[in-house]
Structure I
């Protein structure tokens, strides 16, 4: 059976049939490589293709009127990119490679054919999109209503959770793959403020740092401090019919 990164991601939520797996793998037949720092899509670019991220890490962001950057999402293997192409002719965001990446491009017509032929997949993808929406809502609420320490802690927990979905062997120690400036742009803080919050989390015995590697020293207390909810772990797609 051909490997599909998106099928692996969806398979975390629902058991896929071989036919469904093959249909998703067909979206990933082409591959394209991007270097670190390369822009895949710029805000307001015309878009007609979607992508599956197969290797590496990316982010999506918008530039505000004063030139500041707001990071919307960090993207990991198995994530689908440019889903906005299903509703809009131009991109509402910029998507950039944070590492060297491999992506698989496919046309909107391929998605239309997939959804028409496999309604159970369409339902599962709709549910996955709702998980992402609620996770983004959590972060939006956090930026507006929680402390700087809680925002930084929640982002670290979320990145570790996302990394573990691709590599279950990841434990308490992980490399988030982002800079303090990028943490700040995702949480509405300056890099200086992020550094202070990281040092505070260290002083409280919640995390440890060694170069670019972070260790969660007391995950339960960190979760409480962040008021963090792992929406992916909470998801329940038991209502979906069994695959045939």
Structure II
């Protein structure tokens, strides 16, 4: 009973947060600055490379305002994009009109889809909003054997991320929802193994802070490429690329 109440409260918090994100999402996600646009474009490339262009069935978790959905729609795949927020789904529909995209208001813990249905499940900065155990259990059910999962998520090893996610006053100030967090890569790897996923790869990436001035982006990009390859230091990157497959 307690688990159900906690889960229901978490979902309600995200629905309320969705009303705010509808109007302020790009600001909160920091995709609108010159550096933010580079970070966004890099993620788009990574997701497109992961899902390929083979008429696969792809589920996007936590599609928000459809910013990434629009990019995924440029492939030949069939994209189903879900979010718990009606407000965000409506915003996403205003942004994306591609024939290969379907938007659905749905609960990532208990989706409407049949078992072994999707070739890929992906999401940008959405898994850290969820009860990870409940979500991974559902992903395992609806993903085809051999199907792939990819998320890009905040890295708790990053000092700025750690402050934001663990100090309530800062968390509220930057526009976080009450329950969202970040991941230590070994912790999320353990959870993926617990739910039977294989070929697990969790890579720290992205030292491109969205506040970097446009005049310094060339230098910052080169520096980022170097730091991401450096032992120990790479562990405090801003984000994680999480990839795995279902057995």
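Where a number appears in this text, it was derived from the coordinates with a stated rule and is not lab data. Note that the coordinates shown come from a computational prediction; the quantities given were computed from them, not determined experimentally. Cβ atoms are built from the backbone, for glycine too; each structure is taken alone.
Of note:
- Identity of the structure behind 4.9 (criterion: distance in nm of label points 7 Å out along Cα→Cβ at positions 145 and 209, calculated), options I, II: II
- Origin of the derived value 12.6 (mean count of other Cβ atoms within 10 Å over residues 65-72; candidates I, II): I
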